[in-house]
1. Out of P, Q, choose the structure whose coordinates give helix-only ellipticity at 222 nm (-39500 (n - 2.57) for each DSSP H run of 4 or more, over all residues; to 500) equal to -15000 when calculated.
2. Of structures P, Q, which gives -1.11 when log10 I(q)/I(0) by the Debye sum over Cα atoms at q = 0.27 Å⁻¹, for residues 68-115 alone is computed from the coordinates?
3. If Rg and Dmax of the Cα atoms in Å is computed to be 18.2, 55, which of P, Q is the source?
4. Of structures P, Q, which gives 14.0 when mean count of other Cβ atoms within 10 Å over residues 20-27 is computed from the coordinates?
5. Check the numbers for mean count of other Cβ atoms within 10 Å over residues 36-43 across P, Q and tell me which is largest.
6. Given a value of 2.5 for distance in nm of label points 7 Å out along Cα→Cβ at positions 28 and 252, calculated from one of P, Q, which structure does it belong to?
7. Could you figure out which one of P, Q the value 13.2, 37 for Rg and Dmax of the Cα atoms in Å, for residues 156-219 alone was computed from?
8. Supply the structure label, taken from P, Q, corresponding to mean count of other Cβ atoms within 10 Å over residues 60-67 with the calculated value 23.5.
Structure P
Amino acid sequence: MTVDESVGRLKTEEDEPGWEVDPDDDWGVAVVATVGRQLKLRREAVGMRAADFGVAVGYGEDMVYKIEGGRRIPRSEYLDRADEVLGADGLISAMKDDVAKVRYPKKVRALAKMEASAVEIQLYDPLNIHGLLQTPTYARGLLLMRRPAYTQDEVERMVAGRMARKSVFERDPAPELSFVLEEWTLRRPLGGRALLRPQLEHLLEVGRMRNVELQVMPMDREEHAGVDGGIEVLKFGDGSAVGRSPVVANGRPVTERKPLHILELRYGIIRAQALTPRESSALIEQLLGET
């Protein structure tokens with residue numbers, strides 16, 4: 001029996017797209033290089049060859065060298081297994097949080113950091129189900145439709161970034177979250193109905209959370225304050241806020257009182273024009289039954 005047959009096929013680079021290091025991300029490059037160096041030093045300290053270590057953690061020798069050389073981002077499971085195999089007493093596993101953040105694009109890390117400290121978040125997306133509400137399969141389906149096409153690695157990194165932001169739902173104390181969705185985004189089976197059904201089920205689940213208000217803007221409305229584009233408003237515990245919209249400051253984040261007032265006013269009108277949360281849930285349940 002070969003080594004591969006006894007432990008299962010060792011994972012290679014082809015098995016895990018989307019785990020390359022962005023060379024333009026200085027912080028990410030430094031983190032992965034430091035972790036890789038620590039892994040190599042500890043492996044050599046116990047006298048274990050790269051090939052044997054790879055078998056122990058379930059990866060091919062080439063992948064081990066790339067991770068140790070700072071050219072690949074290790075999965076959290078890899079670090080946990082390495083910690084156990086090398087007897088690091090939790091020191092390697094402790095690197096998981098920083099390593100996980102490296103995989104997300106820099107702008108996603110910055111946004112996630114703001115979301116992690118916000119006490120209230122107001123979001124309106126006229127084009128898609130908002131990223132914070134997307135399931136992994138639905139998000140991947142949307143990203144695969146973009147033209148010019150993203151590479152598979154880019155798609156996986158973007159999906160990972162979107163899913164990482166979902167930690168905002170798990171915070172304690174939880175922030176107040178308000179979403180307004182367009183009805184057409186719930187009806188159009190982008191990526192196929194097989195993707196849409198679990199997405200609608202997920203929206204119903206999120207909508208039942210006590211700190212979440214999820215509303216739908218129906219297609220038959222004759223007045224709509226959101227025709228100029230999406231809106232994001234994040235409010236913080238110290239009374240400050242940051243907002244963003246394509247038609248305010250060219251889409252750049254704003255903190256000044258006047259543009260923030262415009263965004264909050266517009267968002268308030270959009271919410272008033274949309275269905276109530278209860279009516280919105282009923283509509284989503286109806287659409288689920290039709291899917």
Structure Q
Amino acid sequence: MSDQNKNNSSDNDEVVLYEVRGPLALITMLRPDYHNAQNSRMTYALDAAFRRAVDDDEIKVIVLRGAGKHFSAGHDIGTPGRDVHQSFERAHLWYDHVNKPGAEFLYAREQEVYLGMCRRWRDIPKPTIAMVQGACIAGGLMLAWVCDLIVASDDAYFADPVVRMGIPGVEYFAHVHELNPRIAKEFLFLGERMPAARAQQMGMVNRVVPRAELEQATLDIAERVAQMPRLGLQLTKQAVNNAEDLMGKRATMDMVFGLHHFAHAHNELVSGDKLGGYDAKAMADSQRKAKV
């Protein structure tokens with residue numbers, strides 16, 4: 001770790017690294033042994049890092065990336081660090097989910113750590129760029145989709161396979177805005193991997209570059225964006241985000257979030273498992289067997 005990174009260290013070092021390079025803040029998910037699966041600890045650490053970048057007037061652009069082979073394999077549904085039953089100091093005014101009965105447990109938790117956090121990050125008043133390599137699956141999509149730009153390596157792939165669980169997509173349901181509706185249905189119905197080249201063709205990804213060039217290409221774009229005036233960037237981002245909401249993005253998410261939790265509750269009633277019998281290994285195996 002460099003001296004600069006040591007100076008930027010915090011209690012969340014184990015799961016998120018914060019680094020400053022001139023006008024850029026680099027936020028790195030740091031659970032490479034678990035393909036950067038998101039537990040609550042990581043989610044709150046990301047929120048703290050984003051706030052740190054927003055509060056620093058010298059930072060013009062934020063880059064989000066994942067350490068190791070993959071950007072993010074999604075929500076943590078099976079690592080030793082899974083902390084679904086743990087309380088945290090919450091970022092929103094939703095009450096604590098811990099010890100809540102029935103469907104209320106996940107509904108309250110996911111309003112906070114998934115839907116609420118992602119909406120919060122989407123509205124950050126500074127440009128954000130996702131630097132994606134390898135897998136960007138389910139909850140990983142949410143982290144990439146909240147960013148204003150996505151730069152992907154040529155070996156990156158994107159998937160939302162949770163329909164296999166009987167669930168209509170991840171909590172931050174931006175599918176029909178990131179992809180046109182027919183392609184979004186294909187993406188969800190099949191649950192297969194979409195290669196970076198096709199994701200760019202569909203308009204979900206801005207640039208695709210060789211893996212070895214991913215960091216430099218992303219930072220080059222970030223540096224060029226950083227040359228624009230701060231207020232101009234903020235107003236432009238606000239304009240586009242507001243236009244998306246007028247096209248129904250926020251209302252769609254609210255509606256699908258309810259369907260998502262109906263599916264969780266149905267799964268628990270039918271099988272006793274909110275995830276329809278799938279654990280992390282079973283979901284990974286289903287991806288490997290799917291046609292690429």
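Here, each number is a calculation from the coordinates, and none is a lab measurement. This one's a predicted model, so the numbers in the text were calculated from it and none came from an experiment. Cβ atoms are built from the backbone, for glycine too; each structure is taken alone.
1. Numbers: P: -15000; Q: -12500.
So the calculation was done on P.
2. Numbers: P: -0.97; Q: -1.11.
Derived from the structure labelled Q.
3. For Rg and Dmax of the Cα atoms in Å, the value 18.2, 55 is produced by structure Q.
4. On the way: P: 14.0; Q: 19.0.
The structure behind it is P.
5. Q
6. Values: P: 2.5; Q: 3.5.
This figure was derived from P.
7. P
8. Details: P: 20.6; Q: 23.5.
Source structure for this number: Q.
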